[in-house]
Structure I
């Protein structure tokens, strides 16, 4: 028996939104599911699953579908450091650290060696 995938409700909501957007983009281009599926190298059923927000569809297949619709560039901001407040805070912490000279042990060793 297949193991049931546990997906958080917030993720399910976002998947349905993405699916709705994919469907709207496909219809705006007047493309049937079969044509999008062929361009994305998948099946018509998988396009239907994407549009329904099925969490079992691979990320690669979703990206291939977006590419088939000419929308691949719309994912450029996903997980980008510029959109990540945690990464911003970490970068700020690193900028505020004091610059330090090498330890005195390594400086003394260099002068003793005569190099």
Structure II
């Protein structure tokens, strides 16, 4: 299942923010590494999944400054600014990167990083 358009990858990114556990069950493998701001920092595998499962569902996400590269047929690397409401009414802004790879059962996110962005 290595065939995925850039639009497909961006749909995966959107669903990463809004799909929560059902989507993460399929797309966040045990060999993922994620980097968040304090207090989580660097996390991987089950700890990354636990952090995602405990995070609030975003009610929506706007992605801008989007960039994507395809260094190999089965790899997509994204960079973007995410803005959304994490359920508390405040708009959160983070710069993000992700690495997606195609495996036999679909595209999975093996790396995700977030850096707080300045407020408007």
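Where a number appears in this text, it was derived from the coordinates with a stated rule and is not lab data. Keep in mind it's a predicted model, so treat the numbers as computed, not measured. Cβ atoms are built from the backbone, for glycine too; each structure is taken alone.
When relative contact order in percent (Cα under 8 Å, 6 or more apart) is computed for each of I, II, the one that comes out at 21 is I.
Among candidates I, II, the computation of volume of the Cα convex hull per residue in Å³ that gave 239 used structure I. Please state which of the structures I, II yields -7500 when helix-only ellipticity at 222 nm (-39500 (n - 2.57) for each DSSP H run of 4 or more, over all residues; to 500) is computed from it. The read-out comes from structure II. If P(r) over Cα pairs in 10 Å bins from 0, in percent, for residues 43-90 alone computes to 23, 40, 25, 11, 1, which of I, II did it come from? Comparing all candidates, it corresponds to I. Of the structures labelled I, II, which one yields 2.0 when distance in nm of label points 7 Å out along Cα→Cβ at positions 19 and 51 is computed from its coordinates? Structure of origin is II.
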